[in-house]
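**Student:** These are the structures, in structure tokens.
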Structure I
Amino acid sequence: MKQLTVISGKGGTGKTVITASFAALAEKKVMADCDVDAADLYLLLHPAIKETHEFRGGMKAILNEEVCTDCGKCLEVCRFDAIREDEKHNSEKQIQTTIDPISCEGCGVCALICPVEAIQMQENLSGEWYVSDTKYGPMVHARLGIAEENSGKLVTVVRQNARLIAEKNKLDLVIVDGPPGIGCPVIASITGVDLVMAVTEPTISAISDLERVLALVRHFEIEPVVLINKYDINLENTEKITNFCEKENIEIVGKIPFDNTFTQAMVEGKTVMEYKDSDLVERIKNIWERISTRIRK
């Protein structure tokens, strides 16, 4: 079984649209949407959810108000201003200690210092992950809660379960739609894969971010390939990307021109491959042939 991850140095390069197109072309595969902070592959693949699972990541401090003596020691040591004391006018207690779960970073110092053990650390419910069916095959995806952390851990959960499904059903390929950038979720989406394809566009910011993300990929000893999307909006910058890749001995697997078919497909919630008469379809087919040939090496 092989694993392909599609990433980008910045958002908006067309990474997910390309991934959805590969999902339509590839055979015997599982899709994994690892852009868990802003998952949108489902908008094109329309998964029917078969399984829903809770994702718990990190810890939160929980206060037992009945045990708490309002001594204020936890307030003194909290560096994140998650603990406060409120005045109580209609209670035997003049002061009531409370913990703001949004501000709490789960460091556990308050629980450690509490003299009456009124604070306990509990695993935090951070989101959900799903196993779904699509018309192109099984898909594993997730939704991280608002302002929640541990997205890298959730990416790992998604990838692990996509791999298990592939092994169980004797499928040959896992296609991963990775997140943009170079952070923890990106690292979790590329480690151990067979090939990484970085999608870029000929803008100054995209070129800078492409260089960073390619350095990250090579740090993990994975040979990347590059796809230049909307290459004709700035031919000078496209040449800069081409020269950089040649210098670094990185294969450019294809160049896709600006095409309104992308927008039309997204508006209709379809993959580009559903537009049979488009020249764009043939270009993406050729790119997929190069990718699949390289994966099989």
Structure II
Amino acid sequence: MRVVIAGSSGLIGTALKHSLHEGGHDVVALVRRSPVGPHESRWDPETGRIETAVVAGADAVVNLAGASIGDRRLTPEYAEVARSSRVDSTRTLTSALVHGGFAGVLIQGSSMGFYGDRGDEVLTEACGPGRTLLAGIVRDWESAAQPARDAGIPTATVRTGLVLAPHGGFADRLLPLVRLGLLRSLGPGSAWHSWITLEDHVRALRALIDARHDGIVNAVAPRPARDVDLIRALSDAAGTRPGFLVPAWALRIAVGPAIEDLLSSERGAPTVLRGLGFEWRHRTVEDAARWVFAG
């Protein structure tokens, strides 16, 4: 199988690329610099430059491209960077797929941030969008892939939850505090987090490719956890005690508007993955925490 990945240098893209390589598949990474070897192809989403034959000839295209959100202050200016980078990338890809006669499956990146802050509401794939800043960005991101759906291309829109991993992404900001016993919760601790381990997320993406799935998918574990329980599980696995509650006002000062989405309560349900018969290796946050600190 030939798979093209946009955003292959990120946490998820890197892990997916390695998993596919180990499985004997042919992987081509879209890069913005001069390609190094046949497993890279240059593109420029801002100008719409892309080698149509490369992507249209693939069995699957995975779109994870977009400027980082979690490690930057989401000021109005940077929010537009985050939005445009995702929309431009998706439009460039979908245009090439539609005009190139693509016959494979598109795996379109998205986020559980689509739902916004919803309290204790159970969020299935049928729920509508929220009203946070991130929810608006994600809505536009997903909408940019509509031409592929209109052309009849199977498109799995993968709304990813909080990805738990030994390193990278959220782990690089959270785990040092957990290891030092300096964190009990983010804000009051009652918010729900929809999470998934990096290992299970990659396995889910591969399952969606194999199934040629068409539709929305919540890429989360079957048991969401409240914020305080997530931190407790990680602290237990690290051999430390939960530390201090970090007030929401302090987080807003330190991180900026982006923290609103980390404080948001998103109680996601992986209805579609269950229906596909997907088997999680880490079903509970305790399982996930042990895996994180074993890595």
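Computed from the coordinates by the stated procedures, all read-outs in this text should not be read as laboratory data. Everything numeric in this text was worked out from a predicted model, so none of it was measured. Cβ atoms are built from the backbone, for glycine too; each structure is taken alone.
**Student:** Please state which of the structures I, II yields -0.52, -0.68 when log10 I(q)/I(0) by the Debye sum over Cα atoms at q = 0.11, 0.14 Å⁻¹, for residues 36-155 alone is computed from it.
**Tutor:** The value was obtained from structure I.
**Student:** Where does the value 0.95 come from, among I, II, when FRET efficiency 1/(1 + (r/R0)^6) of positions 4 and 212 (r between Cβ atoms, R0 = 25 Å, to 0.05) is the thing being computed?
**Tutor:** II
**Student:** Given 25.2 as the derived value for mean count of other Cβ atoms within 10 Å over residues 60-67, which of the supplied structures I, II does it correspond to?
**Tutor:** II
**Student:** Work out which structure the value 0.40 belongs to, where FRET efficiency 1/(1 + (r/R0)^6) of positions 100 and 204 (r between Cβ atoms, R0 = 25 Å, to 0.05) was derived from one of I, II.
**Tutor:** Value 0.40 for FRET efficiency 1/(1 + (r/R0)^6) of positions 100 and 204 (r between Cβ atoms, R0 = 25 Å, to 0.05) corresponds to II out of I, II.
**Student:** Given a value of 122 for volume of the Cα convex hull per residue in Å³, point me to the structure among I, II it was derived from.
**Tutor:** Structure II accounts for this read-out.
**Student:** Something else: For distance in nm of label points 7 Å out along Cα→Cβ at positions 68 and 140, which structure out of I, II has the highest calculated value?
**Tutor:** Top value of distance in nm of label points 7 Å out along Cα→Cβ at positions 68 and 140 goes to structure I.
**Student:** Sticking with this one: When relative contact order in percent (Cα under 8 Å, 6 or more apart) is computed for each of I, II, which one produces 20?
**Tutor:** Label of the originating structure: II.
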